[in-house]
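Derivation of every value follows stated rules applied to the coordinates shown; laboratory data play no part. Worth saying up front: this structure is predicted, and the values here are computed from it rather than measured.
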Structure 1
Amino acid sequence: MDDSITASPNLVAGANQPDYHLLNTNIPRDYSADIVTDIAAAEEGLACPECGKPMRAARGVEVGNIFKLGTRYSDSLGCTFLDKDGQPKPVIMGSYGIGVGRLLACVVEEHHDDHGLIWPVTVAPYQVHLVLLRGKGSSLAEETADKLYVELQAAAVEVLYDDRDESPGVKFNDSDLIGLPIRLTISERALSQGGVEMKMRNNPEKSIIQLNEMAARIRSELAALQAEINATVLPVEYND
């Protein structure tokens, strides 16, 4: 019996007959239980056992799991330890895991739009997606992209360099699908405007950044993204 029954008078109970119920039943007058413990499943609106406020239901994802293995495998493998009396006893085992695949699924579910992923900067495989758009018969864009790639790496910025011979549409679609935090596009058009086109994955706006300001600007944008995530982190008190 759930322990809430002891504080809940005049309840409806089964009558052990089809289509019949008993009204206004009370413990211990009408029935008793061999075991009284907390067995009721929590539901939306029920009181929180800690603070008493109504609880709410929300979807979750199992990121980690624990298996109590007991002595099943230690018995088979002969894995033992000596107790305080010097007698061998089987090791009690447990398995504690966090799945990388589950973590990726959680990120995708929470951080995406109609075009693809939007990686949080804390877990993005790369911080910057450098996209080269080669001009007709000109090597200036390629030379600039190669140089910027080296400069960003020297500034400890993780860069994915797309120098494929594909159309701009294909490259931009792939960039949105991959979803790295910052996209830099080097093209003759951007260079003619004085710099490199920068676009944040979570913002449709684009801007032209001067080449000599690029490394500092990227570090600033990455720091801002990190600060935005840090602001959502809630400290949890650790109890010994």
Structure 2
Amino acid sequence: MNEIRKGYGPIARTQGRAIDEGLRKYMLGVYNYMALAVAGTGLVSLAVASSPAAVQTIAGTPIKWVLFAAILGIGFLAPRVIYSGSKTAAHGLFWLYAAIWGAMIGPMLYAFRMADASVEIYRAFFMAATAFGAMSLWGYTTKRDLSGMAGFLVMATIGLLIAIVVNAIFFKSGMASLITSSLVVLVFSAVTAFETQMIKNLYTEGGAANERSSILGAFALYGSFVTLFVHILNILGIMRSE
């Protein structure tokens, strides 16, 4: 028995190191995918913002609602496509998602540029990156099981989505927009922690599934980061205009 115990210790430590190294590589893949998507979104949004015609086409016509619906639809379909479709389809959907977000953000950047408030864009990005980084780190390191938050976060997200759409169509209230954006920042900060822990736990599936899990994880975290950025930028814009 003692010999078994003596032999088990080094084996367990070796396996532990292998898991840690594998997990770090897996999470690095997730964040790399996400960073590339954020960069791609930035390029698309800058291209749109540099063209008044493109801004008018997106912001001044029903196309903005088509793009909005596309973002929601892709977000809903992503897990099915990533896990049941081809890798090419999974990557294609991911980059399409990033491009559509870029097209949606472009008119916002244009409006800030026209108001000589480009500095607010950088400020919003820094604030979003700080909030995202802090919450993602907490979600990765905490020993607390965050899975119990899932139901609340889903309901909160749906409620805020409905409030945003209703206000945008019917009320167009700056105060309501400020309140909903503030709540979105709070909710999606929690979502970021929840998703990071979920992505970390997906690693236990092992094998080829981890590559697909990396794409799904990047998809989820990218969406949360961009949502934080958009609503922080909206808050700064409303506060600046008052």
Structure 3
Amino acid sequence: MLRSIRFAEADCVLHVYTLERGRVGAIAKGVRKTKSRFGARLEPFSHADLLLHEGRGELHTVRGAELVRSHERSRADGYRLAAGHIGLEAMLRLFVEPDPNPPAFHALTRFLDLLDEVEARLPAQPALDPLVLSFQLKLLWLSGYLPHLAGCAACGEERPLVGFSAQAGGGVCAECRSGALDVSPEGFETLRGFLERSLAEAGAAPSSVRGLRECLGVIEASYEYHGGFRLRTLAQTRA
């Protein structure tokens, strides 16, 4: 479950990402009633098998739900909750169509599984958590926006990279840096580390606070250029 929105007196509209149909909207009738048979199975973060009835409108109707993993540990912990919401919003904004994308589905379920075991980094900054950054980079990759880091994305020369240009599609050299986001060698090392490693190995990627911040900057620049959006959950972590 990516998001749950209250609707009418006791219903909820759900944004769900599925293995076979991609992004799906559904309505769960009466789910907010005390005696609802669905309970926490339809909460954000939950991984569930749903029985959906496809009507004439845009929203399916939930007829049944079997819980696969509740991910209650992530919902009950403030740090994990904030980190998880960043990942879920990234899914919501990058994958908006009802088209199946099995790698994206499996990345999401893996992210939620790993999130249950994440410990807060000090100072606690969910937006800079290696798992959260790595997941967002994987989603950009699966959306077709993998940043080119092998050479200058603007001129094609294999020169030292000094910045990131979402318009050019990756790192740029000093001669092509006009208008680009400044990125240090630490930042590029962090980006490569996350892209070359699995989500489970995100914590082992070489990183520093500077590298993590610059990695986040690259992600946000990609969102703004390719999708025209900013993540509300990232803004909230800075408030």
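Out of 1, 2, 3, which one gives 20.4, 77 for Rg and Dmax of the Cα atoms in Å as computed from the coordinates?
2
A value of 11.2 was derived for Kirkwood radius over Cα pairs in Å, for residues 74-113 alone; which structure in 1, 2, 3 was it taken from? For Kirkwood radius over Cα pairs in Å, for residues 74-113 alone, the value 11.2 is produced by structure 2. Source structure of the calculated read-out (helix-only ellipticity at 222 nm (-39500 (n - 2.57) for each DSSP H run of 4 or more, over all residues; to 500), -31000) within 1, 2, 3: 2.
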